[in-house]
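K.L.:
Pasting the structures in now, so scroll down.
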Structure I
Amino acid sequence: MSDHKKTVVVGVTGGIAAYKALDVVSRLKKKGFEINVVMTRSATEFVTPLSFQTISQNLVNVDMFQEPKAWEIQHISLAKKADLVAVVPATANLIGKISNGIADDLLTTTIMATKAPVIFAPAMNTNMYKNPIVQDNVNKLMKFGYEFIKPASGRLACGDSGEGKLEDTGFIAQVIESMLYDIKDLRGKRVLVTAGPTMEDIDPVRYITNRSSGKMGYSIAEEARDRGAEVTLVSGPTNLSIPFGVKFVRVRTNEEMLNAVLEKFESQDIVVKAAAVSDYKPKVYSQKKIKKNEDEFLLPLTKDVDILRKLGKLKKSQVLVGFAAESNDLIENAEKKLKNKNLDYIIANDITGTDTGFASNNNKVTIIFKNGDKINLDKMNKREVARKLFNIVTSGLSSRV
């Protein structure tokens, strides 16, 4: 985040999920946001204002006509100071009021008066949520530019099961943080990222692969998303959660990744190939499980398609970024790869490091430019590496214009 502390006005309405808003406020506060909570009268029947006051470290606002602590018109003051307004949970009643221009309490008047983005996280009985009146109100607000975090499916407080459960509080906090990310220099740009390993089958049971966790590629996709890009993430098998707000394509083999990338490549502005793609595959696939009859088993391999080299030959105006994971002669090998594959940048990382690289949350890399310039990044988390990478790439894009 930037040095300027962003302000989030959190609106809490009268639903049983109101207590979960405490966790959203806590998560945002820990990320350094300034939090002002506005509660409806009915919300105070579920959770006390004191609870939100303690976590947000700010006075909680409930009554539009209560005596102000400072001379200001509360709903106007809150509306102006907000960088974003988030309603967690949003009841059918609140959504209906805003949709029809009704402003009869502090929260609704604040929402109507703000020019900041407004996001609703609905939570209610599944039949209420699916009611065509509620859905019409939601669609109407979306057409006006209001954002919604769809509720999850599950067992509800009333005992019913279905869509209507407040989405995970961690997810809600992530969406808010993404919307308020301090750099938005990739708006209007399309970014394609590949991540994770690929697998090549030997027989119905066995396959060859590598140790890539996908963490670096996923961090790059999340950074591009938060900076405003339209992101496509093509991923091999990983144990990572799919990032929200990206077009996600699951692949398994080199061939599947190649086809997925080629389908999108022409329309992209930036392509970052962070996947660890298999260079070789078994020459012959055995339809039946290979039995262990001998002490030794020879597995003939054949070279697979070099996706990055192919993209280098096809690229026109795209910025193409590659990775070089090396165990020796790091810079020399990376520079050869940069030239031979017609890349704009290459990120060289030493895979022999015990606390960086594969499976680690951190990385220590050198970013090499097409013109030979180099930037060494000391050990930092992979998201920060992604941030530094796009600082460089977007600066290069600006110099092209």
Structure II
Amino acid sequence: MATLFATTVANAKPRDRDYKLSDGAGLYLLVRPNGTKLWRLNYRFLEKHRTLAFGAWPEVTLADARERREEARRLLAAGTDPSHQQKVDAARARVEENDTFKVVALEWLAKNEREGIAEITLSKMRWLLDKAYPRIGNRPVAKITAQEVLACLRAVEATGRHESARRMRSVLSRVFRYAIATTRAERDPASDLRGALTVPKAKHLAAITTEDRAGDLMRAIEGYSGHTITLYALKLSAHLFVRPGELRQAEWAEFDFDRSIWNIPAEKMKMRRPHRVPLSSQAVGLFESLWDLTGEGRYCFPSFRTGKRPMSENTVNAALRALGFGQDEMTAHGFRAMAATLLNECGRFNPDAIERQLAHMENNGVRRAYTRGEYWNERIKLMQFWSDELDRLRAGGKALKPNFPGRPRSAAA
């Protein structure tokens, strides 16, 4: 039975020696000669006498001490030593304080890097996380609330970058899920925010999709007077219509010129699946000429500053601007839309073959299960037809039969 009152505790005066004021069931107040008042609990566990410290009065009130006593008794009834549990809880609290969001995020980024995620993707994730660090970077990842995450997202959204805010929510959610998987958090607060952000308006990348303007574009590219390597990047962007990042990161070792195939590894592809590109005779000829310029290095299109890195992602777009094609008319990515549109309109090829060549993933899961074919032979014909078509459009309708010299020796050989 409790015997202490709050006034009793408050009015307890120090004496020459330590003395105790009991509250029953093992709980007592230890009063020191210096006036310090400490809460203690005596109990037995495994036939041994033990003492548990609850803290000092007045930070820990009488009501607080009684609540902690009852919690200790519940642990004892369950067969757990309260002293051991107190140490476990303290250790967990120290770990949580050290496992900040930034620490976990950097660990997650390193994991993605080890798994071969493309550098451009890693850069975008770092950029988004950098915007979150000022608000939640030093917070224990297990204690971050949905309100705190929303504040980070709203700050980005307020600048008008609605798409960036949406992607940022996704990246933050992935970090929280990693924290859960590594036992540093129990839930993902970012997942609660689905539907809280402004939905960005669909924004299609500009592209030329008519034969007349495609012909104008090819004639303009033919007259490009900038850097020669950029000229080849422009021409091959049109002939191959791969994603801009896939082209600029192309490595000579990926090409089998004996079989006229470019093998793009999965880690460089958006969908993380390896992709093969049949090379037309025109594309092979262009690569042969490019080989004379960059064939001794790793990249087909190296940076102008160092051969250790590929060409900048802005190079082809800058060249299109120099040719007079504004960003609202044509982009590096627009070569894909140009090819897809004109190839579908010509009606000569199975749309699925065109989609395979674009390395698109079928959204319909059922249909995807029944369209596993690669349409390889048709894609070989498609790529040669497209190069011939580009030559025809460039000439203003006159069919051309380019006579390129012999193929380059396979870089993989």
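A short reminder: the numbers here are calculations on the coordinates, not readings from a lab. Just so it is clear, the model here is predicted, and its values are computed rather than measured. Cβ atoms are built from the backbone, for glycine too; each structure is taken alone.
K.L.:
Comparing structures I, II by FRET efficiency 1/(1 + (r/R0)^6) of positions 227 and 307 (r between Cβ atoms, R0 = 25 Å, to 0.05), which one has the largest value?
P.N.:
Values: I: 0.50; II: 0.95.
Comparing I, II, the top value of FRET efficiency 1/(1 + (r/R0)^6) of positions 227 and 307 (r between Cβ atoms, R0 = 25 Å, to 0.05) belongs to II.
K.L.:
Okay, next question. Supply the structure label, taken from I, II, corresponding to FRET efficiency 1/(1 + (r/R0)^6) of positions 27 and 99 (r between Cβ atoms, R0 = 35 Å, to 0.05) with the calculated value 0.80. Don't skip to the end; give the middle numbers.
P.N.:
On the way: I: 0.80; II: 0.55.
Only structure I yields this read-out.
K.L.:
Also: Compare Cα Rg over 2.2 N^0.38 Å across structures I, II and report the one with the greatest value. List each step's numbers first, then the result.
P.N.:
Working: I: 1.18; II: 1.56.
The structure with the largest value is II.
K.L.:
For the read-out helix-only ellipticity at 222 nm (-39500 (n - 2.57) for each DSSP H run of 4 or more, over all residues; to 500), a value of -9500 was computed from one structure; give its label from I, II.
P.N.:
Numbers: I: -9500; II: -15000.
Going through each structure in turn, the value belongs to I.
K.L.:
Okay, moving on. If you rank structures I, II by distance in nm of label points 7 Å out along Cα→Cβ at positions 235 and 339, which sits at the top with the largest value? List each step's numbers first, then the result.
P.N.:
Values: I: 3.7; II: 1.6.
Once distance in nm of label points 7 Å out along Cα→Cβ at positions 235 and 339 is tallied for I, II, the winner is I.
K.L.:
Can you rank I, II by FRET efficiency 1/(1 + (r/R0)^6) of positions 35 and 251 (r between Cβ atoms, R0 = 35 Å, to 0.05) and just name the one with the largest value?
P.N.:
Details: I: 0.30; II: 0.00.
When FRET efficiency 1/(1 + (r/R0)^6) of positions 35 and 251 (r between Cβ atoms, R0 = 35 Å, to 0.05) is computed for each of I, II, structure I gives the biggest number.
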